[in-house]
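The structures come next, written out as structure tokens.
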Structure I
Amino acid sequence: MTTKTVERSSARERLLDAASELFYEEGVHTVGIDRVIERAGVAKASLYNVFGSKDELVKAYLARRHAMTSERISSGLADYASARDKLIGIFEIQATTFAKPGFRGCAFIGASSESPRPGGPVETAADEYRAWIRGLFADLAREAGAADPESLAKQLSLVYDGTVISAWMDRDPTAVATSLSVATALVDAALT
């Protein structure tokens, strides 16, 4: 690996780390490129050499959030024995995130609320994330033997979204307890 590659990788990671912190805490449109560059401690040219534009940096930030969330959920699901338990376990796994200091809700909801541009990088990243979470619910519902896995997946996605928003907007990490009750009722009704 050349020194230039190491520097570029290092600059990329520093930019992405800085953007991740600032975008999540304050919003993708509120935070300007200059603040990201300052936080990352890199030259302005580094941002454009590595990402090309702020849109591409936002896209990389959201891709990182998606990867972190899917890894956390996928790893956590290994602790659950059955597909039924995994459907409900998704809410338990996310509860740890909702209780962390600095929890600011769903990065995709936040970014989407700021960026109404159809077809832009935010909408694309949010669509990919939402398709992944609904697909996970649908796959597990199918595996659990739900008569209508797609319908159950939509219901659980709504409960999931509501839980994230309640935990953030109401500053109530215990919202998960209510969502667990609702998710359990929906799952059990769908499996009988």
Structure II
Amino acid sequence: MGHSQADKDESHDRILRVAAARFRESGVDGIGVADLMKDAGLTHGGFYRHFASRDELVAEAIECALRDGGQRTVDVVETSKQSPLAALVDGYLSTVHRDSLATSCAVTTLAADVARSNDGARSAYTRQVGTYLELLTKLIAGDKQRSRRMKAIAALSTLVGAVSMARAVNDEKLSREILKSAADQLKAQLG
């Protein structure tokens, strides 16, 4: 018995959600297609009904991860009771974000993988970086667009770098110190 297009679409989305989470946790090369399909509750043989190749899956899953992380960031900014910029900085540089790889910002978790990936994945990454830069440029105080844009690039680089370093060190106290110092500096410089 055949499956409806709606069933196929739901399976496709489930594969993408699982792959996006697992790629953030383990890296693009950290999990194979068979395990991804199993985690999605599907058989390995069904993979090619959804994707022409693993590269196609990688590009779509990275785009999904980036889009989801971007939406969470926008949601934090829009629903914050504090300054939107402070909310973004505090949320991004939190221990919860540091420790939640599967739902973490893919700009941080997948940077090294995307740098070695296909054009589709790199284009999706570039779009998300651009989206974050636009958001930060709007949130940063100042009259001159160019100055705010430069500050936004420095801020995004600090956010991504601080989370990456905080994850990489094996000293919890130092990890927290990295996050707090970066947050305090960004808020002082940009607020």
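Every number here is computed from the coordinates shown, using simple stated rules; none is lab data. All values reported here derive from a predicted model rather than from experimental measurement. Cβ atoms are built from the backbone, for glycine too; each structure is taken alone.
Quick look at the values:
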quantity: Structure from which -24000 was derived, helix-only ellipticity at 222 nm (-39500 (n - 2.57) for each DSSP H run of 4 or more, over all residues; to 500), options I, II; calculated: II
quantity: Label whose coordinates, when mean count of other Cβ atoms within 10 Å over residues 80-87 is calculated, return 14.4 (choices I, II); calculated: II
